[in-house]
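Colleague: So, here come the structures, one by one.
The numbers here are math on the coordinates, done by the rules we state, and not lab data. Bear in mind the structure is a predicted one, so any value in this text is a computation, not a measurement. Cβ atoms are built from the backbone, for glycine too; each structure is taken alone.
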Structure 1
């Protein structure tokens, strides 16, 4: 079970990449989400599974490593990216802007988001990225609504 949790938490070992593993995991997840954007039920099911399995696997890895939020755990970035693109149009410019905005919000966390990192049991690991993804989603929906992207 530990190896399975580690594999999922590191998003198939992408978390061990030496430079920007969170950004790389977010980027690599883009085609997965892009391919199912129009299949909203499948999208929501996949995102829900990623979040649930992400909480469980990141909790296991965090407990094993005795680190509350190991930097190599990147399944949270995948989940956050998925939330960012929820209901997105199949528009490459929109997706690129959402990716950049999500990474900025994830790296430079808003104060209230930074506070949730301290929640234990894998929830805090996942929740800060999910919240950054939700803020990205809201901004992108507004931007798209006004025809900016």
Structure 2
């Protein structure tokens, strides 16, 4: 029998190398009814492993990570769990980065400086979906 979990919350995973920004995001998202932060990571390998384990609805993704790129995460997870929505939140909001992120599967591309507040509206418009816990997802290492 297939394992589904019915949860009416939008499950969000944060990939951000700055602890302060992660804390700010957790605080902001924690005040939104129907949004649940299910995990955090500061590098690509840890993010891929944890996203495979938690299978969130959305991933808020920074491009510049300590020892890697957020694009590694979206490429790796996008092929394994294509239903996850990636929302890039970056200080590197150039047209070239936007194109690369959207081509890699991001649904939204936001500038941390000017569009941080838009994240709330994007997540509030998402619809919860049943979580298929038995979907295969191989860890990064």
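Colleague: Can you say which of 1, 2 returns -23000 when helix-only ellipticity at 222 nm (-39500 (n - 2.57) for each DSSP H run of 4 or more, over all residues; to 500) is computed?
Modeller: Structure of origin is 1.
Colleague: Another one. When FRET efficiency 1/(1 + (r/R0)^6) of positions 69 and 125 (r between Cβ atoms, R0 = 30 Å, to 0.05) is compared over structures 1, 2, which one is greatest?
Modeller: By FRET efficiency 1/(1 + (r/R0)^6) of positions 69 and 125 (r between Cβ atoms, R0 = 30 Å, to 0.05), the leading structure of 1, 2 is 1.
Colleague: Comparing mean projected area of the Cα convex hull in nm², for residues 61-116 alone across 1, 2, which structure shows the greatest value?
Modeller: 1
Colleague: Could you tell me which structure in 1, 2 was used to calculate distance in nm of label points 7 Å out along Cα→Cβ at positions 13 and 37 as 1.6?
Modeller: Matching structure: 2.
Colleague: Could you tell me which structure in 1, 2 was used to calculate FRET efficiency 1/(1 + (r/R0)^6) of positions 45 and 101 (r between Cβ atoms, R0 = 25 Å, to 0.05) as 0.80?
Modeller: Answer by label: 2.
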